[in-house]
1. Matching task: 17.3, 55 is the computed value of Rg and Dmax of the Cα atoms in Å. Pick the structure from I, II.
2. Given a value of 5.8 for distance in nm of label points 7 Å out along Cα→Cβ at positions 61 and 141, point me to the structure among I, II it was derived from.
3. Thinking only about FRET efficiency 1/(1 + (r/R0)^6) of positions 45 and 101 (r between Cβ atoms, R0 = 35 Å, to 0.05), which of I, II has the largest value?
4. Could you figure out which one of I, II the value 14 for relative contact order in percent (Cα under 8 Å, 6 or more apart) was computed from?
5. Computing distance in nm of label points 7 Å out along Cα→Cβ at positions 29 and 133 gives 5.1 for which of I, II?
6. 4.2 is what came out when distance in nm of label points 7 Å out along Cα→Cβ at positions 37 and 165 was calculated for one structure; which of I, II is it?
7. Could you tell me which structure in I, II was used to calculate FRET efficiency 1/(1 + (r/R0)^6) of positions 109 and 157 (r between Cβ atoms, R0 = 25 Å, to 0.05) as 0.25?
8. For helix-only ellipticity at 222 nm (-39500 (n - 2.57) for each DSSP H run of 4 or more, over all residues; to 500), the calculated result is -7000, so let me know which of I, II that is.
Structure I
Amino acid sequence: MSISITLQTRCGGICELCGSEQATVEFTVSPKDESPENQVAICAACESAMANTEEANYWQCLSGSIWSEVSAVQALSYRILYGIKEQSFAAEILDSAVVDESVVNWAMKAYEVAEVHQDAYGNTLTTGDNVVLTQALKIKGTSFSAPKGTQVRGIHLVHDNTEQIEGKINGTMIVILTKFVKKG
């Protein structure tokens, strides 16, 4: 596979990660698009090491690339080092590197897990779903309880807590723990 003229010019034909092999692969640092400023020119050895998690010691070469002036190279270097941070050399490199916060955020996108609201049975909940209570609940701040089997229509997800939803019971908007509902 060949690399673009832009990347070829930027890297001088040498891998932007290890700095020792011929660059032959355009690697796009997700989740960005495939434009050259979001790509890193890497060699076959680095591509292979990224696919093999047992190659942790190989990445000692990133002590140089983490200082690159190219944000994509910094982001990919940071991402790889973070993935092997239990290695003392990786932790030392991460501790010593001065990396812009936006580059760190870009690098860490690979480790983000999408937040998903799930009911007591593991079903994914979305805004607007109808749920049924799986047990009786005492509604705090009111004079009533909601018996098991109560339907809650048109729920809303609590955006910063995947263990909570909002819904109306007896005309009162309440917060309900997802572990007490079943999608239905």
Structure II
Amino acid sequence: MKLNIPNYLTFLRILLIPIIILLFLSGDDSNRTVVFILFVIASVTDYLDGFFARYMKQQTSFGEFLDPIADKLLVITMLMLLVSENNNIFFLVPVLIIVSREFLVIAIRQRLAELGENIKLSVLLISKIKTAIQLISLLMLLYKFPFFGLDTYQYGTYLLQIASLLTLISFFYYVKKSWNVIIK
């Protein structure tokens, strides 16, 4: 394992998760602002690790393995924390869709690896849009305070619902692309 700037950024993202959990669960509104800031930092490291890996030609197989795991850990953790304060069905169903999709895509990739298939499940534009909407929604849900008179929590919930629909669409693409191979 070769450690470089992109891999350090990925590790930083993972290390921020327990801090975010502790601060979120404290229930203190001032900590909620810190959680928001730490999530912004973690999200920026996600962009920067990929940028530096490409720009500095420091892409490693370890980084390619760890980066999506760090992303999934961060997003799933945030969704679980937010469910702890909002168990409304219109909030819970999108969370279940997003979390289920993450595990199912991991299962598809694992199955393809077991079969030795070299099917590349490339990232779609819709997946990138889904990720952006999902991150914006999480930021709004974490911020939770009115912003220029807007109820950020309510709008964050709407964006989470949109992200869950895009999540389903991208999941069906992955299934369609790999179905004939994974059912062997």
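A short reminder: the numbers here are calculations on the coordinates, not readings from a lab. Computed from a prediction, not measured in an experiment: that's the story for all the values here. Cβ atoms are built from the backbone, for glycine too; each structure is taken alone.
1. Source structure for this number: II.
2. Going label by label, the one that fits is I.
3. Going through I, II one by one, FRET efficiency 1/(1 + (r/R0)^6) of positions 45 and 101 (r between Cβ atoms, R0 = 35 Å, to 0.05) is largest in II.
4. The value was obtained from structure I.
5. Only one of I, II returns 5.1 for distance in nm of label points 7 Å out along Cα→Cβ at positions 29 and 133, namely I.
6. I
7. That value comes from structure II.
8. Derived from I, not from the others.
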